[in-house]
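The following blocks contain the structures, represented as structure tokens.
Only the coordinates and a few stated rules stand behind these numbers; no lab work does. For clarity, every value in this text was computed on a predicted model and none was experimentally measured. Cβ atoms are built from the backbone, for glycine too; each structure is taken alone.
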Structure I
Amino acid sequence: MLDIGLISAVIFSRRLDCLSMHKNRRKWICFGPMLPFVLPIFLMVSSCQEKTKVVDAFPDTSPTAEQLASSPLCQFVRTLGTLPEGERDSVARQFVRNHPATPLVESDRLAGFFWYGKATNVSLNGDLQHGWTMPEPLERIACGESSFFFRVYQAPPDARLDYVLSVDGKETTDPRNPRVSPSYFAPHSELAMPQFKPSLARQLRQDVEHGTMEAMLFNSTNALVKPRTVKLYRPAGHDQAAKLPCLYVYDGIEALEYMSYTNVLDNLVADRRIKPLIVVFIEMAKEDMQLFPGRFNLLAEAVCGELVPRIDGASHSSALPSDRAITGISVWGNLALTTAFTHPGVFSQAAGQSTTINEQLIEVAGRFAGRGRDRAPLKIYLDVGNYDLGQGALNNHSFLRANELFVRELDHWNIPYIYRVYNDGHQWANWRERTDAILGYFFPIAGS
């Protein structure tokens, strides 16, 4: 049986305070923006009597003895521990003044975390802690009324990872870390190792023309598909009569907020790295959770049968499946792939980032593959983090392992794909770094 204590740890560590039990029924209520994280956990809980606990391999975060011996933070801690407790406060305060920012990236593979103040327990939770499933207490050295808390980790040179602190049970960003990354739940602190390079395509540039944005209401004829906002991006200076390719983005309103999407589009079009294209950003409604996973096809049908024709009529976008792509993150990555596998005559390209892989998605892909030579061409992009969520919807496997298993099926079915693994976690700050790669894969300019 699945460890319910572990599930509780996952839920509370991710601040899923949007969940509640309704009249003692096993019906979870969640509000829109949290859905990509909540749904994998919902599936684990609802099927806990049928599946056994799975603990997949996770990157080793423990430094070697040689690394610890070379760590300036560890050297300081050893010295601090030899002092009488009454003499430690001034030494600790001087160390803090000398190191105003945390974490301490001490080498290309070593990062030290510390916190100083009045507290009994300080713990760290984040991507390093088995994908937010195993919070770790920092070691403590008493310094009179205050205490010095610390821990050292190893991480790849190009890693970019999120974390939060818990100080006597109160979760907070690291007050000494100026790097803050966006999250559905609350801001996270960021650890960026020396070789991590943020995408330059995300920067707002004044030397390029900017596309336009307009909002509309999409109201499906299917009562189970709730009304939602759709925002339409048009590239600057495009010919109104031209039939432009089109990208559809599930969870699009949050993607606009967290992923610098319009900057990336403006910059790549201006630099002729991608074709000018129309992008449709689709809001996800809180009621969409009730359709996952068994009735996800209703959302796909509404998009393909109602929204796409409306966009084509209003924006002069190309009606060729080869000119359309659809993308999403987490559970909406599942929906993007489901949409393409079930409607290849509408979308011939689909991307999922940190995709929630489940048995239903594998079945849908298998049915598509079963069409043999009659199946339409389809191009898939997938990426996931080495430090992604530690448990998911496919037999409780980690997101990394579930995506590996899914890719194995794509190989077996000879479905073309690109699959990339990054030293990152289940975060918007991860997904936004790959937007230019996805756009370049789907909409390249010949010879670029």
Structure II
Amino acid sequence: MSARTPLPEITASVDAPALPTGVQLTPMDPIFRQDPYPVLERLRSAERIHRDVPLGRWFVTGFEETREILRNKDHSSNMRNAAADSYMGRVWRNAQAGGLAEATTSILYMDDPEHRRVRALVSKPFTPKAVEDLRPRIRANVAELLDTLTEPHFDLVKAFAGPLPVIVISDLLGIEPKRNAQFKQWSQDILAGFFNPLGLQEHTQRGARAQQELNEYLSEVITARRRQPGTDLVSNMITADEGENPLTDEEIRSQTTLLLLAGNITTSDLIANSMKALLLHPDQLALLRADPGLIGNAVEEVLRYDSPVTQAPRILTSDTSVSGCPMHRGQTITLSLAGANHDPLANPNPETFDIERRDIRHQSFGGGRHLCLGSWLARLETQEAILGLLRRFPNLSLNEQTFEYRPVPSLRGLKELWVSRG
């Protein structure tokens, strides 16, 4: 795209195209925000790879197409490679202008060889075995948090799903517990400001303030750990070398920020989305109560059915063709993970929530070299959170059947989820 595409207004149009496109494929649109799956199904049935002209991107909803692109090592995750008027070019431009550029230096937006080097230096604590060793510690965190839920009715997001992941990741990072509420707010503000291709000033400014405050705090933590290392993840990053160049303070701060953002917001949303799905499907809830051994499969089904991460970007580094669609260097591909997970060619009857589903296929943790570093930790936290809630509150039920979601592109998370202990 050689000429800049004007940013669309967030308004409904009487001349809307036959297929959803532009803002209609983002949670800035109230219909998509409330329930994106019928919108994605409508688009996928007509065009599995859609040219989203208003937002300057290719939008992919097919499972196999998504899987293929995620695993293609020729595609870039570094948004500096994006054309200025492409979707990720806009995100990059807004991040630069809004004081959020440091968020782009995490491994999430690196290509090899830098990605390989940094990931190797931070990945050891997140292997399946290392995470499984944390289960007793996380189970204790769950129990302690459940002890605080004494009211007959409570917002499960604010009182439980929100605090638990930040308690866990802050504990692993060796960060003082009194900062947990502040970390949650910083995380929400940074994500809303960063994933902001429409350039909404309120989101950008709030995100920039949060990024600056978080940077200042983490710089103090890193300085303290360099003087006196401990056994926490920040200390591990400082002392890690693996025969490679050690991580700089900026790299440590950037990866710590990613762990705080990805390690608490998305896992909070996964816990809340899981409980919503179970409570709305009493038959599935009864199955899990009768056989807690289904918890692993149940979490995988939630990841497929209502993933907290709904899309992932890739940037083309050369002219190519995907499934017959000619694409050009610098263009953005938005992989709709939510759309891929509901592709009936990959998962029959995708709108059915079935915790006994066999051969669950989802892309909720991405794929290829950028497979989510914290995927095993997110799974384990969610498993322990659900089982803990069901043990403690055998009659847990929803207070209401209406739900409101945060309008943050790429993410799907409830603002609140009111429940009764019973």
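With distance in nm of label points 7 Å out along Cα→Cβ at positions 214 and 390 coming out at 3.3, pick the structure among I, II it was computed from. Value 3.3 for distance in nm of label points 7 Å out along Cα→Cβ at positions 214 and 390 corresponds to II out of I, II. A value of -14500 for helix-only ellipticity at 222 nm (-39500 (n - 2.57) for each DSSP H run of 4 or more, over all residues; to 500), calculated from one of I, II, originates in structure II.
Each of I, II could give FRET efficiency 1/(1 + (r/R0)^6) of positions 174 and 358 (r between Cβ atoms, R0 = 35 Å, to 0.05), but the derived value 0.55 comes from I. Have a look at I, II and say which one yields 2.4 for distance in nm of label points 7 Å out along Cα→Cβ at positions 110 and 398, as calculated. Working through the options, I get structure I.
Hey, relative contact order in percent (Cα under 8 Å, 6 or more apart) derived from one of I, II reads 25; which structure?
This value belongs to structure II.
In terms of mean projected area of the Cα convex hull in nm², for residues 206-349 alone, the structure with the greatest value among I, II is II. Here the criterion is mean projected area of the Cα convex hull in nm², and among I, II the highest value is seen for I.
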